[in-house]
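In structure tokens below, several structures.
Just so it is clear, none of the values below were taken in a lab; they were calculated from the coordinates. Note that the coordinates shown come from a computational prediction; the quantities given were computed from them, not determined experimentally. Cβ atoms are built from the backbone, for glycine too; each structure is taken alone.
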Structure I
Amino acid sequence: MRNADRHYTYGDYRKWPEEERWELIEGVAWNMSPAPYRVHQKTLTRMLGTVIPFLEGKECEVYPAPFDVLLPEEGEVEEDDVSTVVQPDISVICDTAKLTKKGCNGAPDWIVEILSPFTASRDFIFKLRLYERHGVREYWMVDPGNQYVHVYVLDDVGKYPADPKVFVPVSVIQGAVLDGLVIETKELFSSF
């Protein structure tokens, strides 16, 4: 983490070395180092192997990390003033007007975070609250170590359920945002 006494913005973030990976959550900078474990990358690859072909010919687009997602707060009109910039493992955007040259400005429709020992608490606490507040319609937390998936879907009043759906190693998950998408956890977690 950079100096927690300072409030950072996307304008600061863009000046940092490109080889370093950071996220900003409400002005606090979080270092994304070290690189993810191999099991994290294997899980990411398997998910993308299902999502990419599913989206062929559809309006929605998928982007893996590193991919900047800016989540502006009220009053943060200029891109450089935005104090929250995250790099979800997978972002699916169906409103392509949100896409910019460098990433996405506004909430993706579906975000997947693959948990690691270094980021799990951030994903479960800060990002859950953040994604709900910004209107991410569907949020998955995939835990390859324990082989389960937490699925949060916004309800009619824009809230995630207190008790998300939890899928274990032999489950079939049907996407809420991507109607017809099916992910089988046995395929996702096989050979782990």
Structure II
Amino acid sequence: MKGDWLNAFKESHNLEFNERDYEQWRTMAAEMLPTFLKHLSRGSTLLECCCGLGCTAIPLSHHFKVTAFDKDDKVLEYARKNAKRFGGTIKVLKADFHDLDKTFSKDSFNACASGGVLEHYPPEVVETLLEKQLSIAPLVFISVPLGSGKKTVDKHGITRYNYTKIQWLDMLKDFKVIQHSTSKIHPKISRNKIIDEFTAVLARKN
């Protein structure tokens, strides 16, 4: 994902978590946890794609064996600091989402996950990235904000396609979707705006 992610994160979050930050991220992850535990047993291996500062990966590392990756060195510096201070069982690596299937072998993990990531890519890339995740894990968890369907580019050079729920369901029509739902994004992420979030669990077809 292109753009100045470090300054985008800095604008709305502390790059290095304090106790209050982590408690808010932990609370957010706790809302997601039932979906994960419906399909994964505690202690399963989980790959968090494009982990950013570790907002989701670090809380989940107290329930699963998490490997988190990003490709931005500056962002990774803070993700590693945050993981060291607040993490459970977690490794933070540098990797490229597009090279996922080259970096990891088939069935390297029990599941892959991403939050607030796939909405930054055009439909054909979204489908390819999902296929690559399913090549290294039998389950994929995604969560994305819902929007108007109009592409935008913000002041940090970050592109968002702002897909609607109908557009997401259309992109996922050729995948085996075993669960999907819509809810409100946690205020820590939405900056207290009311934004709908689409979540889905995909399974490998065979």
Structure III
Amino acid sequence: MQKRGAFIVIEGLDGSGKTTQAKLLAAKLIRSQNVLYTAEPSQGGVGTFIRESCLYGKKRLLKAVEALLFAADRIEHVETEIKPALREGRLVISDRYLYSSLAYQGSSKLSIDWISEINKYALKPDFAVFIDVSPETALKRLNREKSVMERLETQRHVREVYLKFVEKGELVRIDGERSETEVLETLLNLVMRFLEGFRGG
């Protein structure tokens, strides 16, 4: 019987370099692994609606509505992309996942327990990384239109939530203030070490 694949998540503030690093990681590993790179919001119907109609409006939606939309997108993402790839034994690398909801909506005083409850069908990642940069660094790096969530005070609160999950051991922190090459080297080493243990060496 084919072994189930591994599910890896890369988290961070917008501007942290997480998308670049997730793509570089996938490109490195594709030489030896059957890799699927994916991201949230997903390419599904709900994810497309979030990107096109919610993130770049004049103001944020009600926080509970945001959380429900992201949870709905996550269910579709898991069922149509992630689980099928894992059943095929593939290595799935996701740019953002559940911790983004916990951090972004949780930082706005929405109950973390409630966000967890509406995401209870979300698959637990096998390994999750937080690429950490200061909110100031993250916003300086963004050379595009900023979304409704990319405000300095918002990003400060979001980072605080992420760091709580680092303290709990659910996320592994990587210093994202270093060069792109140094961050990738650290990320690759951590993931390879994880995979060796996950697959029994």
**Report entry** Which entry (I, II, III) yields the derived value -13500 for helix-only ellipticity at 222 nm (-39500 (n - 2.57) for each DSSP H run of 4 or more, over all residues; to 500)
**Finding:** III
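From I, II, III, which structure was distance in nm of label points 7 Å out along Cα→Cβ at positions 151 and 167 = 0.5 calculated on?
Computed on structure I.
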**Report entry** Origin of the value 1.1, where distance in nm of label points 7 Å out along Cα→Cβ at positions 127 and 183 was derived from one of I, II, III
**Finding:** I
